[in-house]
Structure I
Amino acid sequence: WYYSKIDKIKRDITPGPEATKLIGKRTSFALLYATSKDGIRWDKPKLKFYLYKGKPTNIISFGTVEAGVYRDPYDPNPQRRYKMLSNSIESPGGRLYTSFSADGIHWSQHKDTKISTSGDSHNHVFWNPQAREYVAISRAFSHGKMGYDLDCKTIPWLGGFVVGQRVVARATSKDFVKWSAPEIVFEYGHTRRQIYAMPSFYTHGIFLGLPMIYDTNQSYEKSLKEEKLTPELEVELKDAGTSMRIWPGLTWSPDTKNWSWIDQRGKALIPLSEDPESVEWGMIFAAFSPIILDDEIRIYYSAQQKRHDFWQPGWLGLATLRADGWAGYEPKDESKDAVVETQAIVCNGRTLSLAADAENGSIVVTLKDAKGNALAESHPLSGSKPYMPVQWKKGFKLLAHKGKHVRLGFKINHAKLYAFKFDE
């Protein structure tokens with residue numbers, strides 16, 4: 001599913017026999033559909049929702065703005081297998097709407113959530129298995145009738161203009177019908193940069209976010225309360241606020257409500273090109289959500305050559321990470337080893353394996369009891385496979401400590417440690 005603005009050929013497009021009026025009148029904003037068996041070569045099926053000069057197209061609907069589609073494997077009702085969260089060019093107060101589908105193509109009439117966020121970018125939803133609820137993530141503004149008032153965090157349902165800065169909003173629902181009042185959950189923290197959107201998802205017991213960092217000092221009448229300008233902040237924002245370019249960063253949360261940066265604030269997960277002729281020079285918008293395979297992570301994104309300024313052509317791009325390679329520990333000083341130790345955790349497997357890049361170095365693991373007393377040490381581990389088994393010295397067997405609380409210490413030499421797991 002992807003979203004586009006269609007102007008030049010709009011007059012030649014007419015509703016087909018399967019067209020469903022989801023919301024509002026037909027506008028230039030369209031939701032389109034494409035499929036792929038390998039994620040590289042894509043097909044645009046010829047559907048009969050909307051016709052171009054009488055011929056089928058891959059357009060599903062018009063007037064559906066910034067739609068996010070989620071395939072829900074948990075809902076027992078097959079008619080609700082696919083769920084959509086979207087805005088409308090006509091919606092009062094920038095409200096969000098939901099819809100259901102059995103196949104991801106034929107959709108029910110949109111329902112008003114009464115969530116008002118001015119969410120014209122990256123509206124999406126996912127299931128939180130910890131709280132057993134749906135989480136909607138949208139873009140809002142820090143002040144104003146169509147945005148948020150930071151003091152009371154309430155939003156009138158109707159009318160007004162957006163003011164302030166772009167921030168991330170969150171709402172929750174147990175049934176995808178009744179939703180909680182939205183609240184601000186993440187912001188950049190300084191007027192020279194804003195968060196344009198933040199696709200978010202659940203993985204390995206936590207939540208990751210891909211905040212779209214908008215480098216601009218533009219605001220609407222009011223600004224957020226800025227952080228005090230320290231020497232460190234001056235270094236971070238030395239050239240910030242003027243390029244009008246957008247790139248994705250990386251954040252994490254234990255609960256979808258409290259978010260923190262991973263690594264340096266504002267650092268690009270997918271860097272923009274430095275070549276002004278590149279289609280990846282101006283903006284990169286990460287899609288929701290990454291495709292996680294056994295040996296790699298695929299992050300699809302929209303690339304645009306120009307900076308944020310009116311509508312322009314976009315290209316579908318693909319970035320990859322190694323398995324569980326979102327972030328890792330490595331030495332800051334290459335002349336020294338990095339030393340990392342976990343808190344007390346339950347050993348819930350027979351063996352231990354690491355996700356690491358250690359082609360030109362090594363990682364040594366020390367197993368400790370809950371009090372920090374050393375129990376065993378591993379042979380140096382080298383290589384760069386998705387997960388590599390840890391081999392213990394002196395014939396030690398981890399099985400004897402299964403079910404007990406242990407600590408793991410890692411000595412990292414010219415390597416990078418991403419993750420570890422206990423295996424059966």
Structure II
Amino acid sequence: MENFDAIIIGASVAGSSAAAHLASQGHKVLVIDQSVFPRDRLSTHFLWPRGVSYLNRLGVADEILKKTPNYRRMNIYVEGVKLSGSIPLEDIKKRFLKVHNDCNNATDIYCGPRRVLLDYELLKAAELAGAEIRQNVTFSSLLTEDGVVTGINATTGQGHTFQAKAKIVIGADGRYSSFADAVQSEVYDRREDSTFAFFGYYSGIKKEGLTISNRGRLGSAIFPTSDGTHMALAYGPAGWWKDFSRHAENNFFKTFDFCDEDTAALLREGKREQSFKGCGKMVAFQRKSIGPGWALIGDAGSFKDQVTAMGMTHALRDSELISGYLGRAFDGLVSVKTALEEYEHARANDYENYFNFVCNVARLPVRSEDDIHQMMKISESQEETDGFLSQFGDTRPLNVSQQAEDKANVVKNVAGYDIKRDGYLYSLYG
């Protein structure tokens with residue numbers, strides 16, 4: 001029977017990057033995935049500067065950035081209030097120092113590579129580092145000894161079965177993880193409130209950088225991707241999905257008209273290059289992420305709403321974190337059990353507050369006049385604006401709050417804010 005230091009189930013962002021880290025440390029790693037790469041997948045595929053920094057630390061950022069438009073400045077509109085800025089590099093360095101004890105290769109660049117590019121480059125990096133990659137292979141069942149996971153049974157696309165053993169088996173096979181089911185990982189936090197998301201890819205659009213626009217309980221986003229198109233996204237509360245989906249394309253444009261008229265006009269002049277993609281509900285959860293001989297990373301361990309597009313960045317964080325702790329175990333400095341406990345603690349410290357933040361944002365509550373006043377005050381200061389973007393992009397800690405001042409007679413000057421309009425308390429699509 002084959003023996004490895006680590007077996008990783010899933011070769012997407014979390015799995016391939018973890019394999020690259022571990023293999024580059026000199027450890028013997030097997031990665032299996034039921035897909036054949038390159039392949040695309042449903043994803044917001046946005047990387048915040050923290051995410052690009054992880055790619056940079058792994059040595060794959062240059063190849064991604066050659067093929068993907070990348071920027072520092074971004075625009076977020078909240079009820080028409082413009083917040084334009086960038087995430088300070090110093091904030092990014094501080095976060096890496098806190099989480100990883102160094103800030104080497106941190107960058108303040110963001111980008112939105114298609115998954116057909118990103119996942120394939122990460123897979124190549126893992127293979128180049130020395131990991132063994134087996135595509136078109138499906139995880140079948142666990143090997144265990146005295147309640148400890150010691151390996152896997154797997155089946156190739158040709159129907160051949162094999163067994164492999166390892167010191168640790170890592171599930172990186174997404175939110176519908178079959179490995180998580182096999183180890184009976186407990187879901188201990190589940191949040192039903194979520195958004196729907198509906199997006200397409202358009203050519204012929206001349207628009208730089210990321211723009212997010214929010215009005216009422218609806219939102220839109222657009223940014224250039226790695227294939228010469230722009231990804232354009234409409235989103236709203238999952239409870240409105242049924243009405244939205246009856247006339248999805250019309251309501252896609254209706255959402256952009258409501259949130260961002262200028263971009264709506266650009267999209268009408270552009271050309272949609274492939275079918276729309278959509279998801280009506282995204283229930284967030286956290287699973288128990290470690291156990292005897294096993295661990296979960298990326299969406300397999302915790303999934304959250306798309307509303308802040310943080311999934312890939314957090315998957316890259318998980319992979320670097322767990323690889324660092326497991327590397328110490330494989331080198332004989334600590335036990336695998338201790339390494340996993342240290343990983344779980346470090347990840348929770350970096351994640352819990354932001355998970356709660358995303359779940360609250362995903363409810364898409366109508367903003368109060370106080371909220372809008374706060375946005376207006378932030379927009380008047382570049383430092384405050386950059387700080388807001390840094391918090392939204394999970395870089396500056398969320399407990400660093402902005403200061404509000406006298407708000408009398410401010411909101412009446414915000415064009416379009418009217419909670420009696422459809423799109424605020426009531427569906428735009430009814």
Value 0.20, calculated as FRET efficiency 1/(1 + (r/R0)^6) of positions 140 and 340 (r between Cβ atoms, R0 = 30 Å, to 0.05) from one of I, II, is from structure I
FRET efficiency 1/(1 + (r/R0)^6) of positions 172 and 364 (r between Cβ atoms, R0 = 25 Å, to 0.05) from the coordinates reads 0.25; which among I, II: II
For -500 (helix-only ellipticity at 222 nm (-39500 (n - 2.57) for each DSSP H run of 4 or more, over all residues; to 500), calculated) the corresponding structure among I, II: I
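With relative contact order in percent (Cα under 8 Å, 6 or more apart) as the yardstick, tell me which of I, II scores highest. All intermediate terms of the calculation are to be shown ahead of the outcome.
Values: I: 8; II: 22.
Largest calculated value belongs to II.
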Note: mean count of other Cβ atoms within 10 Å over residues 236-243 at 14.0, derived from one of structures I, II, originates from structure I
Once mean count of other Cβ atoms within 10 Å over residues 52-59 is calculated for every structure in I, II, which label goes with the largest value? II
Comparing mean count of other Cβ atoms within 10 Å over residues 12-19 across structures I, II, the largest value goes to II
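Name the one structure among I, II that Rg/Rh (Cα atoms, Kirkwood Rh) of 1.01 was derived from.
So the calculation was done on I.
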Origin of the derived value 3.7 (distance in nm of label points 7 Å out along Cα→Cβ at positions 244 and 260; candidates I, II): I
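We did not get these values from a lab; they are worked out from the coordinates using the rules stated. Remember, it's a predicted structure, so these values are computed and weren't measured experimentally. Cβ atoms are built from the backbone, for glycine too; each structure is taken alone.
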